[in-house]
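In structure tokens below, several structures.
We did not get these values from a lab; they are worked out from the coordinates using the rules stated. As the structure is a computational prediction, the values presented were derived from the model and not from experiment. Cβ atoms are built from the backbone, for glycine too; each structure is taken alone.
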Structure I
Amino acid sequence: MPYLSNEVVIYNPHYKDGMSTSIRLGLRFFQDYDAVLIVLADMPPLITNEIISKIVSAYHEGCSAVVPTHNGVRGNPVLIHRTLFPELMRLSGDVGAREVLRSRADVCTVECGPEVLIDIDTSSDLVRVLNMVKANRQ
């Protein structure tokens, strides 16, 4: 896939067992890194390099994670510091990092646009997002 030539793509053969299996697999692969950026597979193409840079730039000492928000609502993708890796490795089933982050006071946030709240779960979601992408390109 030439459009992913600079990215690391990891196939999770246990994806049917839930989101936690993908998180654990990714963390095992990047266990020596200071942090990981968890980007959901159903995130739309509206998540730009600018948004990713904004999330990464919002990190500072004392943040266990950086979560993008829009009007106070938490979204994705999420930057996770290595201090949370052990806790995330204990996740099971169809749950993500939100389960770990929701009760932590050391999660930092950064205000972003509405695209951080959008995901694609149905064919009508896909049509809506494709229309948004077309509108943004004009």
Structure II
Amino acid sequence: MDDPVLNFPYLRHPLILSALVITALNDHVFKAMFHNAITGKLSDFSGLFFFPVFLYALYDLSKHPKSTHEKINLKKLAWCVLVTDVLFCIFKFTGVRVWLMSVFPVYIANDPSDVLAISVNIATVAYAHKFKDEDSFI
């Protein structure tokens, strides 16, 4: 059997890799260069697109270390989406944001319109359908 850590086709897909690269470039290059409304939202949307899939992969690897990790169970992905959204809201709209900025060299804007980025969950679930397993409910 192949090394399960190297499988994960849903993590190696160009959409996920693009979202990861966009998030990294936006946070470390584009925001400093342009600092506008687009760069302010780009990381939110791209990060909320890929992070639930990444979180699902970590969960799947922890529960089934010998699996080939080729399919996504949409029930479990839905939980990963929910956890990601709750964490996003906690980091963006509570005192945790202030604490993070005092401990780490990051800036997290306090912009209530950032909650609109959660709408990207529709795209995340639609993407996951390509890799869904037989037990998925959607």
Of the structures I, II, the one that 3.5 was derived from, the read-out being distance in nm of label points 7 Å out along Cα→Cβ at positions 76 and 116: II
The value -18500 for helix-only ellipticity at 222 nm (-39500 (n - 2.57) for each DSSP H run of 4 or more, over all residues; to 500), derived from one of I, II, belongs to structure II
Given that semi-axes √(5λ) of the Cα gyration tensor in Å, derived from a single structure, equals 24, 19, 15, which label among I, II identifies that structure? I
Distance in nm of label points 7 Å out along Cα→Cβ at positions 60 and 92 from the coordinates reads 2.6; which among I, II: II
Out of I, II, which one gives 1.5 for distance in nm of label points 7 Å out along Cα→Cβ at positions 12 and 84 as computed from the coordinates? I
